[in-house]
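Undergrad: Structures incoming, each one as structure tokens.
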Structure P
Amino acid sequence: MVSWKLIDDASAWAGHLAEFGEQHYMQTWGWGEHRAHFGWRPIRCAALEESGKIVALVQFLVRGYPGGVGIVWVPGGPIGEVAAWSETLLEAARTASGLRHIVLKMNVLRAYRAEDALVMRMYGWLRTTNSLTSGLSMMWDISPEADSRMATTTKNWRHNFKRSEKYGLTVERWDNPNVQEIAALYAEMEQLKGLSEQVGERAAESILGTMGESVLVYRCLDENGQMIALRACALLGNQGWDLMAAAGNAARKVYASYATLWGLVNECHARGVRYYDLAGVDPQGNKGVWDFKRGTGAEALEYLGEWECASSELLRIGVNFALKRRGGAG
């Protein structure tokens, strides 16, 4: 059984994360600071064996309520082998948060393995009652050179990319992104698709301000210099993750999303990124996005996914009922 200690230094946290081959940007210090702008209290802890070796890391996001109760959310993690943390994580979260009763929810964004799921069930973890995601994604090996990568895309994807080259588009790295322009493009896309707000000005400013150089942003300009599409990713080690993507009405007519993703991924490749997570797909609920991402030649990925446990079963039931009515953890 491991013991847990708090980590309250950003540099130390980054160093510990770098020691693990399997990481996720949502467990970085910067992402925790981003979520702190929206009502969550980040707490970082390391799991130690008796020898003092760190075998797991977790960034808790805590939201407390009167009476010493609260919700603890773990996006993207924990980091480390499941057996190293699954038995003791609930008590670690309760102790670190200072709350008497908690519901602990997490979305473990690593490849599903049956043995990991078995271990979690053995220690009392339950599949989340109201899942926020499909639990599916696409993982793209971008280590080959561009020509080889393009050859693995589908015929339709290649065709649409070639179409994009006919419209005088400019695809470029956006070194100083303007949050008002990002929010405006998202608002246009949201109106077109009938979506609720995905990324507003406040969220864009927070992400760019807290994540810093780990965020790479590309934009696509039409022949008149008007931004019609953008895409951003988070980078950590040799991995990249889709972070933001928006396209306006004009982008559809000139296949700008194909050109923008290709430009972004080419730079990721040049920076030594090998694996690019296209960050979630829903083959039934959003077939258009599924077809677009699948067309890159990326392989389907099932995450270990969403799990929960609680110090009180009644509290767990009550929290899930409230979250279902509100539409998510926020």
Structure Q
Amino acid sequence: MKKLFYLFIFYVIAVSCTKTSNNPTETFLTGNGVFILNEGNFTWGNGSLSFYSYDSSKIYNNLFMNINERPLGDVPNSMNIKDDRAYIVVNNSGKIEVINKNTLESVATINGLTSPRNIAFTNNNTAYVTSMYSDTVKIISLIDNTISGYIDLKRYSESIVISGSKAFISNMLGPQYVSGNEILVVNTENNEVVDYITVGFEPESMVIDKNKMLWVLCNGGLARDNFARMVAINTLTNSIEKNIEFPTITTSPSCLRIDGKGETLYYLENGVHSMNIGDTQLPTTPLIPESTHYFYKLGINPENSDIFITDAVDYQQKGYLLYYQMDGTFVSEQNANIIPGFMNFKVEP
């Protein structure tokens, strides 16, 4: 009887020592991967957070809800990471969820924002947040996660890129959905607008290359009465150095991205197109054809230039995450949640 009792105790101890934790972050978030924001249905409040793990080659869904036991919110639009914190901008909920990037546990919620779109860090203590329906860019204190001020642009704002002590902010839309066509330049040291640069209509996405050139993708506007353009701006002089027009007025490119070396541009337009920053002409054929999928958002891994694309399907049912190697070779298709959109890469040293 004693022997059986000790065998039972040994079994209990052995099982307890090998038991897998219920916290999924302990099994896959220690490595590299990509966060995916699933927008969910507008006004339904069913946006969610997913993560594709390179270690397991799998996608994990509903992570914010699983970890924090509450919904992420209505239409998570973008995400940016600084140090060990991730900042998720939730557009229609008017907030930013601040989480630990490794555990996904909530750190803070920044409320009181008007249709926030994108966040960029100006220094270690401050960030700017753009707005679709406000004339101001909000200034965020990263120390206590509060709104510490604002910059009056007198225009709505969308994309934002920081270069040195300058913030480049795109005016994509105005009241009554009138197309914007300006890049505003803000001095981040005194939070003042110092310049306006006229580009193509609806500058919806921007990146900085290795030469500190700002690339702006202008999709031409909702009415398609203007040609889409790829514009390159010298960030030192604020002058336009390239202004490449797309071939047809119906062309509607989106989601400009750049590789980790700052040498190759990528964008969506009936497929994934790529071009070198030294090119003076646009590519004529896609690197990855759209085929049977509907390409919605694009992400480029800064470490190895792997290509990730989301497929929103019909904007009602759950979509997909598509993974390709840098040369366009298909790797895998994973089930995401409703309207998988913006992607942000977690790259550990």
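Undergrad: Quick check on the output: -2000 is helix-only ellipticity at 222 nm (-39500 (n - 2.57) for each DSSP H run of 4 or more, over all residues; to 500), derived from one of P, Q. Which one produced it?
TA: Here the read-out was taken from Q.
Undergrad: To which of P, Q does the computed value 0.25 (FRET efficiency 1/(1 + (r/R0)^6) of positions 65 and 225 (r between Cβ atoms, R0 = 41 Å, to 0.05)) belong?
TA: P
Undergrad: Could you tell me which structure in P, Q was used to calculate mean projected area of the Cα convex hull in nm² as 17.1?
TA: Structure of origin is P.
Undergrad: Quick check for you: by mean count of other Cβ atoms within 10 Å over residues 33-40, which of P, Q is greatest?
TA: If we compare mean count of other Cβ atoms within 10 Å over residues 33-40 over P, Q, the biggest value is for Q.
Undergrad: Identify which of structures P, Q gives the largest calculated value of relative contact order in percent (Cα under 8 Å, 6 or more apart).
TA: Structure P gives the largest value of relative contact order in percent (Cα under 8 Å, 6 or more apart) among P, Q.
Read the figures in this text as sums done on the coordinates, not as results from a lab. Nothing here was measured: the structure is a model prediction, and the numbers come from that model. Cβ atoms are built from the backbone, for glycine too; each structure is taken alone.
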